[in-house]
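Okay, got some structures for you below.
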Structure P
Amino acid sequence: MIKKMTGIVLVVLMAALLMTGCGGKQAQEAPKGGQTGQADKKSSNLEESIKAEGVVAGLKADDGQLLLPPLEKKEIPPRPADPAKLPEEDAMHWYDMEYSGWGVTKVNIPKSPKDGAKGKKVTLIVHGDHPWTTAYIRGAKKVADAYGMELKVMSPNWNPDVQAQMVDQAIGARPDMILMIPVDAKMAVQLFRKINQAGIPVIATNTHPESEAMKYVIAWTGPDDWGQFRMLARKFAELMHNEGGYAIIQHNPGGSPFFARTYAPITELKKIAPKMELLDKQAPGFEAEKTMQVVSDWITRFGSKLKGIVLADDSAQAIGTVEALKKANRQDIIVVAAGNSKVGMDLVKEGKIQAITYQTAEGDGAAAVKAAADWFNGHDVEPVRYLPKHIITKDDVDKFMPAQW
């Protein structure tokens, strides 16, 4: 009887072991099936994201131009031993600003998951509220929507301290990527470093941070502000017959446009038109009334010596300048500006401004999101992506209507 009971117990134990073994095998195989499902989902997401690239390539901006025109390449000269020792009138003095992002050794850049842009959560921190920024965001959303990305936009309204707080908030939300237009070039270094150290991929866009910040970002996208203002300076010199006094209404101090839109024309004109003389430069902000006061003062101080004015903005600054010239009956003064708002293009059509740059606001925002999507899709992303350059005059202004902003 005892032997019979022992036999039964052994049979039951063996059956239990077999069942346990089968269950263990199934338990081990289950994750394998889950991994296969995850891989299939990743592959499908990537395929859909890459298919969306064709849709993105055909998107149009509100002015009828391609939202993402072919990017431009820029020839990068060798860096001087110590640019800061060169005079400010020498273009190479500004080397680290003009060629920011090139030849930088990157630090702690995350690897692309290569699982597609679709469904990715991206936080975009702009610099401030402005009609241009509205168009920029519109372009960014067009690309995000085409890829199926979730885009959250934050604006510090030109306050660098508020932008720093927003960076902390964005890091806390743990998005898949952060895009940022820095308010202050110097302060941006610590902000991009903080994002980088948090392990969140980040792309800088539109305005350049200081060159040190570029090692913490995947890439920078935006206009070649230095290049387009050199191009504008050459047109300005042509209109001025390469001689005469000129003055500059500057951008807000601190950001890269302040330096590019001041020293690109100064250094370019010194090289190509040495008979042109810089009379003054001031930064009255973006209020028409303040700009009008500055220009009126120039007309009084310099009289007939003032032959031309370069503007960092073709909207409020342009309105103030044109009003001052009208009051003084000085329509002989040549005016060129950064563009291209509806205000600026209308003034070009009326002959009150002779030339403006074409800077697609929508394309600027679109380029940043496209770089993010390319990274998620596993494509190589160049350290710097420049928007194309063009100078708008009365001859072709109608091609860029209706204006983006």
Structure Q
Amino acid sequence: MSRIQLGQQKRISLPIKDLIEVQINSYNWFFREGIKELLEEINPVEDFTGKVLQLEFLDVSMDQPRYGEDVTRDKNLTYEAPLRCQVRLTNKITGRTKEATVFLGDFPLMTDRGTFMVNGIERVVVSQIVRSYGVLFVSEEVAGRKYFGAKIIPSRGAWLELETSLRDIISVKVDRKRKILVTTFLRALGMTTEQIIQAFSGVNDNEDHNYIKATLARDNAKTYEEALVEVYKRIRPGDLATPETAKTFIEAMFFNRKRYDLGKVGRYKMNQRLGMNASFDVKNRVLRLEDVIDTIKEIIRLNNDPMAEQDDIDHLKNRRVRAVGELIQGKVRVGMLRMERIIKDRMSVLDSDTVTPSQLINARPIMAVSIKDVSRLLDRVVFRANWLVLKFVMFTHLITVGFVQLKRRKVRILV
């Protein structure tokens, strides 16, 4: 009998998606852009005085692997290739420059299956679902009224947690330290009282709940210098606070990309949530004054709206996937920072006239980063099953050998 098709629609065949494409593209991004981003964070490296030596990282290249994938599996080796970098050492006193190609370590290579071959064993890096960077608005209900706050979460750096009190006072915590009034924090970032009032004039229009006025009434810091000292005391209590040290500390904490970075994802999420149009350049990945002002405006707007709801932290739009490239980049970043510290220490010890780039750079901190820290065996069930099969084969082999020896002994006795 022939099959009769009663439906009018034709069969639709969809192509099968490549499920490991995300892993392969992420690791290719790490070698194409990720390593360059890490070098840009420490580039250039200068001595502690900043007046004698300067080391610049120029170009990165990957050599061919010493052994192929099949050879590493058979000989219990690691499938890896050396990473080299072109560097330039400049003597600021004499103006002389020296260029060389230095070795930065052996990096594991990914196979076509999205796995790594480590000591002959196939391993895989599992992607992680984590909280997305950017800004997240939360609330706390007290006596039937919602008091909103926000969390500014960077990719690297100090968290900012803003909250509203029962007396309509908005404060901020830096890395869960003591509370700082937002007006004091804005003054420490360079704003005056008139600028603060003018910045929130279009939003802070609720006569019953004037948040900026209530916060300014509790603010004891009236000048820029007083605000710097007050913020420094709240973040680092017990230390001697002066306007100069406080200014250097705050600028390094929020405006230095080596210590604070929203990342492309964080900048995108802040643009999307606050209605901004900032670019994804490196200069816009640090904390900006506009970010803090717009976040406070949104908190005031949510407080004035009785139907407002907080952001769902468990929603997938507030989550993101950290693939293999980003996970390994975080591990390599630690090694890069240690290498930078070693370079600065050697610059202060070695002779500036005869020192070479290879004498300054030590690749051991980067080579200490192991793929085993972020990976697992490809299939533990299959590996365990194969191990049990191997033990069974060995056991039956021993029984067979023992039976043959016993049979030989019997033959000898009979003879």
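Each value in this text was obtained by applying a stated rule to the coordinates, not by laboratory testing. Quick caveat, the model's predicted, so the values are computed rather than measured. Cβ atoms are built from the backbone, for glycine too; each structure is taken alone.
For the read-out FRET efficiency 1/(1 + (r/R0)^6) of positions 140 and 276 (r between Cβ atoms, R0 = 30 Å, to 0.05), a value of 0.70 was computed from one structure; give its label from P, Q. Display every interim value, and only then the final one.
Working: P: 0.20; Q: 0.70.
Considering all the candidates, the number was obtained from Q.
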Check: Given a computed value of -15500 for helix-only ellipticity at 222 nm (-39500 (n - 2.57) for each DSSP H run of 4 or more, over all residues; to 500), which structure among P, Q does it belong to?
Finding: P
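Out of P, Q, which has the highest value for mean projected area of the Cα convex hull in nm²?
Q
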Item checked: Among P, Q, which structure scores highest (criterion: FRET efficiency 1/(1 + (r/R0)^6) of positions 204 and 316 (r between Cβ atoms, R0 = 30 Å, to 0.05)) -> P
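Any idea which of P, Q comes out highest on mean count of other Cβ atoms within 10 Å over residues 76-83?
Details: P: 11.6; Q: 17.4.
Structure Q gives the largest value of mean count of other Cβ atoms within 10 Å over residues 76-83 among P, Q.
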Item checked: Top of P, Q by FRET efficiency 1/(1 + (r/R0)^6) of positions 52 and 348 (r between Cβ atoms, R0 = 30 Å, to 0.05), largest first -> Q
